[in-house]
Structure P
Amino acid sequence: MTRSFPGVFKGTARAQLDGFRREREVEVEKADTWTHDFSLDATTPRAEFHLTMDEATANLLTDCAVNILDAEGAAVSAGSFSGLEADASVALPAGSDGGKYTLQVVAAFALKKDSEKWGFTAEERYLFAAPSAGKVEAAGGAPLRLYCGVPAALSLSFEGGWPAPPQDLHPYGAVRFLDTNLDDRAPGDREGRLVLEVPIRLED
């Protein structure tokens, strides 16, 4: 990688796989409601969803609810789109080793005919109970230094592996660069100040 800012980065880099994810375009026809069933377990006890729609679709709606229902149909999370985006999340209750849930999107159209065909983008994330840590090294195991305009080769490895992903999902995470410069370290930056996060997405 190449640093584009003046100066020299001196610090560390940490890699971590946080869970499984996918992003897809959802198309809904002749309905005002869309649902997606999913499960949580001891490996992935938490789920997060980020939904976006374009302005043309948003202009057709008076509201758009985004809920998460449990196996009995009770809402464990209730929200709605704010502008063009919506977020929803759920975690297994303490002491539970698994559960089935449903993500529910309910659109309120100003005109019924507009529900003939509509859609949005959905990003799903299922977070590991124990993230998988990786190792980031500079060439030859040298201290990590990134000089402005000078390409630096870094190696990334995961010795312990990670759980097998469910169908259509892929592992994701990030390499996080921590500046350990003592001169401008703020309270709470004892292990270094986060200055850059590079996504890891392992897809086919």
Structure Q
Amino acid sequence: MRAVTLGVDVACHLGVASASPLKFFRPGTCGAFGATAAVSILRGFETEQLISGFGIAHAQLCGTMQAHTEGSPLLAMQMGFNARNAMTACDIALHGIPGTRHILEGPFGFYALFEGQHHLDDVLPQLGHVWRITEVAHKPFPSGRATHGIVDACLTLRKEHSLAHSDIRNVVARVPSLTHHLVGRPVTRDMDINYARLCARFVAARALITGEV
């Protein structure tokens, strides 16, 4: 439990500290550091081993937002790649191979290379005081998280007003710009399931027609 809690905490704090538009897939990149922290705890690493583990994990970070843009199944796999790389990093660190040290704020560290603007100094004092695992929410629908507000609204309106899809001419959803950027993509005839679940138009239509997603 301690390993899971601290692993989630590390991953989420690093993500919260980022203040730049998404270029890399944070659940993967930040998750690599979280997984490294969790495995380090389970293996009883000393401080130097932990530092090396983080450095070696940093050298293997992967996963861009291109998979999200294309609706590729690689999107979810990128989290697996980084988890695998975290395990490899800990194996290497366990055998005494040193990693790079200034992996967060170095000239080619995580924030300079993968993110950009950040406010890590504001987040670090929260460690041990703000437990991010208490703020993590489950996904109630098997679609992109950014579609869930729209899905919930559609299902609620359908239920409360006994709507049939023939009663609906169109749907207008007013959402934050990030939500539109992530899931405001067009419906296409040849889209596969991975693209469809990131398409708010398709997900909303399915919710209204079938009553589920």
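Read the figures in this text as sums done on the coordinates, not as results from a lab. Computed from a predicted model, the values in this text were never measured in an experiment. Cβ atoms are built from the backbone, for glycine too; each structure is taken alone.
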Source structure (of P, Q) for mean count of other Cβ atoms within 10 Å over residues 100-107, computed value 18.6: P
To which of P, Q does the computed value 3.5 (mean projected area of the Cα convex hull in nm², for residues 36-83 alone) belong? Q
When you work out relative contact order in percent (Cα under 8 Å, 6 or more apart) for each of the structures P, Q, which one comes out largest? P
If distance in nm of label points 7 Å out along Cα→Cβ at positions 20 and 92 computes to 1.4, which of P, Q did it come from? P
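When helix-only ellipticity at 222 nm (-39500 (n - 2.57) for each DSSP H run of 4 or more, over all residues; to 500) is computed for each of P, Q, which one produces -15500?
Details: P: -500; Q: -15500.
Among P, Q, the structure yielding -15500 for helix-only ellipticity at 222 nm (-39500 (n - 2.57) for each DSSP H run of 4 or more, over all residues; to 500) is Q.
Determine which structure produced the value 0.75 for FRET efficiency 1/(1 + (r/R0)^6) of positions 52 and 116 (r between Cβ atoms, R0 = 25 Å, to 0.05), calculated from the coordinates; the candidates are P, Q.
P
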Figure out for me which of the structures P, Q the number 19.0 belongs to, where Kirkwood radius over Cα pairs in Å was derived from the coordinates. Q
